[in-house]
Structure 1
Amino acid sequence: MRVAGVLAYRLGTDHWERYIENIMLVSAEEVLSAAQRLLLLSPTVVIAGDEDSMLEPLKNFDRIEVYDKNGNLKYTLVKEK
């Protein structure tokens, strides 16, 4: 998979030789700033499959949103507290 990423993003043949060096160039502040801009406010899990067989194992989640194959919300299940 990593080779595919190097090729897809055209990172160059010396990508692996500079990998650690490039990571070390990123500061903790830059990581925090990127996380604040890009990460979701709450964790999100996307699961695709047969609805009938998938809902029972997921019943312990607080909230489940079920979408159709076109991305339209069908219904929302909320766990009773």
Structure 2
Amino acid sequence: MPKVDVSKIYGKIKMVDSFPDYKVKVVSVFADLKVQKVTIFPDAPGKWQIVDVFPDFKIQIVDSFPDFTITYVDVFPGPR
């Protein structure tokens, strides 16, 4: 399976329990993508605006077999 291009994963994100676009594991170090939760302008890699409707991507948080890993940051979001 090809590696996910995490630089394209940004925008409006809906957290789901089933049928996700991507399965993601939250880690503290060496994440594939540093994610900054924003309330407006989720317009760059790693900027996620958490929404309930009209998402760009659906994400499921998992403990094993993720498509990629993330860590939450306050500044400098984006791919590792």
Worksheet item: Comparing volume of the Cα convex hull per residue in Å³ across 1, 2, which is largest?
Response: 1
Discussion item. Given 14.0 as the derived value for mean count of other Cβ atoms within 10 Å over residues 11-18, which of the supplied structures 1, 2 does it correspond to?
Written reply: 2
Worksheet entry | Structure (1, 2) behind the derived value -8500 of helix-only ellipticity at 222 nm (-39500 (n - 2.57) for each DSSP H run of 4 or more, over all residues; to 500) | 1
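When relative contact order in percent (Cα under 8 Å, 6 or more apart) is computed for each of 1, 2, which one produces 14?
1
Comparing distance in nm of label points 7 Å out along Cα→Cβ at positions 35 and 67 across structures 1, 2, which is largest? Present the calculation step by step, with values, prior to reporting the outcome.
Numbers: 1: 2.6; 2: 1.2.
If we compare distance in nm of label points 7 Å out along Cα→Cβ at positions 35 and 67 over 1, 2, the biggest value is for 1.
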Practice prompt. Figure out for me which of the structures 1, 2 the number 36, 21, 12 belongs to, where Cα extents along the principal axes in Å, for residues 3-42 alone was derived from the coordinates.
Written response: 1
Response to the item:
With FRET efficiency 1/(1 + (r/R0)^6) of positions 27 and 51 (r between Cβ atoms, R0 = 30 Å, to 0.05) computed for every candidate in 1, 2, 0.10 is reproduced by structure 1
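Laboratory data are not the source of any read-out in this text; all were calculated from the coordinates shown. Just so it is clear, the structure is predicted and the values come from calculations on it, not from any experiment. Cβ atoms are built from the backbone, for glycine too; each structure is taken alone.
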